[in-house]
Structure P
Amino acid sequence: MTKSKFIKIMLLTVFLVLIIGTVALAGDPSGATTGGVADITAAKVGQPTLAEIADQVGKNKIGINFVWTLITGFMVFFMQAGFALVETGFTRAKSAAHTMTMNLMVFLVGAIGFYVCGFGLMFGGVGAVAPLGGTAPLTGEFAINGWGLLGHTAFFLTSGGSYDVGIFVLFLFQMVFMDTAVTIPTGAQAERIKFSAVVVGSFFISMLLYPVYGNWVWGGGWLSQIGTKWGLGHGAVDFAGSGVVHSIGGGCALAAAIVLGPRIGKYVGGKVNVIPGHDIPMAVLGTIILFFGWFGFNPGSTLAGTDLRIAVVAVNTMIAGAVGGFVAMMVVWIKFKKPDPSMVCNGTLAGLVAITAPSGYVNVNSAALIGAIAGVLVVVSVLFIDRVLKIDDPVGAVSVHMVNGIWGVISVGIFADGTYGDGLNGVAGGVTGLLYGNVGQFWAQILDAGVVLVWSIGLSYVFFKILDATLGMRVKPEDEIAGLDIPEMGMLAYPEFVMQSSTE
């Protein structure tokens, strides 16, 4: 057969297939008849009773909530890549493998610690989770005079009725939130901490620091009860974790940076030396990934795809992040005559951190203002911590997460407009802040902010001092100068390049 004849036969075959496909349409291409009464589970197929229809509707609602919560949880997990890129890009190439691996390892360790006891301490007494079916309520809360302190069931996801589909959805979603908190300190510790110290520290955060405070706010603990017991609004309110996640992680980062001390060459003779990151485009990409993940972080905290408030939460998140980044850019542009890309990244993240607590309770104009203030705060905080306090924080973790996490917690008590949160923490009516006439909610948020600072910084400082005195936290000076990739990890991130070490 000649090549020309073969081509003609193939063209004719294709033409015939297309003709047959066109005239022999089948199936339900519009979807009009797919999914109907026959698909409802019933004793008599196609003849469901009213009770069977109602049961199917309930299962569908919970199923939608399951899928929504799991997908947003997967998005939050992807933020791990964003953190890894931001931190590695903002630090030096000679320790890039160490910094990247820290960001992977903390997830692995955090997942184990949260599975073993962290989740149980945090949510062991949370009761039924209505959006996820309300089954297998976890009622093991240790309390004194009615004030909840920590959970004591659901350890290893088996005790206290925790082997339940709804509880497992909650675990996955809350685990990736915890992972954000356990990741934040790695940026402040970068380029001079032993890898082994990060492993131990990650167990501390996931098994004690994070879950105990998380119980007080999200697990039915005492901070969530000050509304019903003391009349302070709805008690401490934190929609998606400005305090529970970011302030905890940021406060821990501050304590770690203080105990570790600055990198060699950062402060010499009273002079503050800039140590530039090796890959700013990497950091920018990481920021974009984190922004994307925040659309799971905040809207996902409804735990319900059937809760239409997710639209407001998503837009509030977008606007606050955009305004935060823009304002930070303009502040540094005016002050230093250039729009510093690193500060644009941190301003964006600061706006996102700040809106995390109030995202469900404020209107979009308040979200823009919250983001704008965060954009200013992050610039002022970075300069103050670096130049005045002389605390070396290579990526600005303390300024982004602790400072603006606290701002986010407080902003709930100022801007919450009362349109959402009815029944939250056992208090009727929506969450309302100071500008809408509720001074009690403002004081609840102030108390919450104070508690999270004392808990995160105080307990972390004691832990790191003990860790430093026993295992030791800091690498040898010669290893720090050469870079941590070979002495700590055994391999280089960039083996094709010869990097010259410097103390500058």
Structure Q
Amino acid sequence: MSRSRPALALAALLVAAAGSAGAQVSGTNILEFQNGNIPFTLPENRWDLYEQLNLEYRREKLQLGLRFESDRSSDDSYPYDLVTQRFAAWSTDDLRFRVGNFYSILGRGLLHRSFELPGVVLDQPGLRSRYAPSRDVDGALVEARHGRVAALALAGSANVGNTSPGLEPVGLERYSGEILGGQVAVEFAGGGQVGAGYLRDTGGGATSREYGTGFAAIDLLQLAGVSAVSLPVYLEQAIGQADFGDWWRFDTGEGTPHALYAAANLIVGGWALSAEWKDYHRFRLGTNDPPSLVREQSWSLLNRATHVLDADTEQGFQLEGTGSLPGGVDVTANLSRSDGSPPGRTARFEEHYLELHVAAPADNRWEAGVFFDRGRDEFVFVRDREAFGLNTTVRLSSLLSVTLDLERLDATRGPESFTDFYYAATLARAGTASLSLVMERTSDPQEQPDEPDGRYRRFLAGVGSVRLAEGHDMSLSYGSRRGGRACTAGTCYEVLSFEGLEVRLTSRF
């Protein structure tokens, strides 16, 4: 396509500029090939080739960058070759100015948070166009600091990150509306901070919405000179379409869009206890990301079952304690609860989680972990859920190790009960390569059975990775992969099931 020519020309200019004195060009490239399809979908040998190139040029106070994305498939569904991001930035010790695409956050994200998920590539459901989900803003960002005062201002058009660039020719634009906002924060002795923020959002329409927030962070024990114990506390309240008096009175009535978040952490030696509380009402703004107060799980089955925040109607809390016991045992306990009012009903999410991790104290030749989880998520009609699992790693040498992972989840959704199993075995050589065999088995009625008993569905895949050279890594998988919810860095998204071959080459230079 002709649109690829400006991207290639700009990339060539950035590379050529690296020859300038004091200049540096760096970049990453992801090339991903798939040959296969969604299970039970024809043709079985559909292929797709996706590429993402990120380039940055730095020289003294100047920084330039771009992202180029391309997608091609055998069914020619929404192909594209586009510069999907570009920016120019200039910065000193106390001032930073950036135009083009950028990421930022106001407070703890109650009003605004733009971000990306590095390495994640999604397939647009139904339309089959692959892209990198990136919630960014196209506009201008200014950050300044003077002494203990820090200020930020932003303006531009926001991308919510759920649309492929290939769909823009058919009218599905990635960027819509205009946002304008900023914040000012003042630091004081002991690491404390107070601040206020503002956001105006047109949301793609003619009517704008206005929101304000105030926040404060303090550690009273540190201010008192206590060093053995730490107790940092954070509080933030945001409201919409109201005046300053409503904010100062903590007006969170049903008629006022509001978000209230509070957190405290008690740290004593090797033990820590965190407590968080939330009250969100009509505060799903599209470009904000309030803390969800849900534990981020590394276990595969629990990661898929992560609760997704409904910022329009949700109140709740999260408590978590961590610490170390004699004998190399680490313990983590978590209690999370949220109540909400989806249309026409009330719902509760609740989770009780306990994990133990043990490492051989003498020679570090092995380590093991076990978890137990029980709860419910009535927001998605799961009224009961129980899960447990264990993993263990044995180091055969200083470089070679074997890891086994076994998990089970039993749940009841509506009138139906189902069971999920997850098994994985991995052989790894540190810093060089790994090879895994991954199997999932489920009786979830949302999956089409493929085993002879007509009840279970099985997914089986071989997964490998290898370092080809310094800065160049390849990963591949062959077999079937279960789709559904996946969560990275506290953000959840939907992954399509896939059966076939997938190869990814990642390069850094």
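One of P, Q was used to calculate P(r) over Cα pairs in 10 Å bins from 0, in percent, giving 3, 15, 23, 27, 23, 8, 1, 0; which? Mind dumping the intermediate values first?
Working: P: 4, 18, 27, 22, 13, 8, 5, 2, 0, 0; Q: 3, 15, 23, 27, 23, 8, 1, 0.
Traced to structure Q.
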Can you rank P, Q by mean count of other Cβ atoms within 10 Å over residues 104-111 and just name the one with the largest value?
Q
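Which structure, out of P, Q, was FRET efficiency 1/(1 + (r/R0)^6) of positions 152 and 288 (r between Cβ atoms, R0 = 35 Å, to 0.05) calculated from, if the result is 0.25?
Going label by label, the one that fits is P.
Can you spot which of P, Q the value 19 was calculated from, given it is relative contact order in percent (Cα under 8 Å, 6 or more apart)?
On the way: P: 19; Q: 9.
Computed on structure P.
Could you figure out which one of P, Q the value -18000 for helix-only ellipticity at 222 nm (-39500 (n - 2.57) for each DSSP H run of 4 or more, over all residues; to 500) was computed from?
Values: P: -18000; Q: -1500.
This value belongs to structure P.
Every number here is computed from the coordinates shown, using simple stated rules; none is lab data. Since the structure is predicted, the reported quantities are computational estimates derived from the model, not experimental observations. Cβ atoms are built from the backbone, for glycine too; each structure is taken alone.
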